[in-house]
Structure 1
Amino acid sequence: MARVLISMPEEFLDRIDKVAEGENRSRSELIREALRTYIYKQRIRESKDALQNASILDALLE
């Protein structure tokens, strides 16, 4: 697995650590899950945009 170095404010890292501790997960697990969720939501947004664009194009071509 690759390692990534990121910078963030200490307060943000403290909040991440509290959530991870409350869920009995590591900081890395929590951040990976957050990024998976972000990527999933981004794909859904892109799909919705593609469907909307297809509908517009379809309407224009009728």
Structure 2
Amino acid sequence: MSKPIQVTLVRSPIGRPEKHRKVLQALGLTRLNKSVNLYGTPAVVGAIRKVIHLVEVKEL
């Protein structure tokens, strides 16, 4: 099974491309400093890589 990870939105998506905003919304990150716990599946890791400049990732 994939390891759990915590993803926190640390930079604003304002002024970013629409694709980045949709990825953040799909991950469940809607506000600054909001954190979500997800499993590190290939799909989730790929989505995080697209917006890595806006988020902070920690392994749990």
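We did not get these values from a lab; they are worked out from the coordinates using the rules stated. Because the structure is predicted, anything quoted here is derived from the model rather than measured.
Structures 1, 2 were shown, and Cα extents along the principal axes in Å at 56, 24, 23 was computed from 1. Given a value of -9000 for helix-only ellipticity at 222 nm (-39500 (n - 2.57) for each DSSP H run of 4 or more, over all residues; to 500), calculated from one of 1, 2, which structure does it belong to? Label of the source structure: 2.
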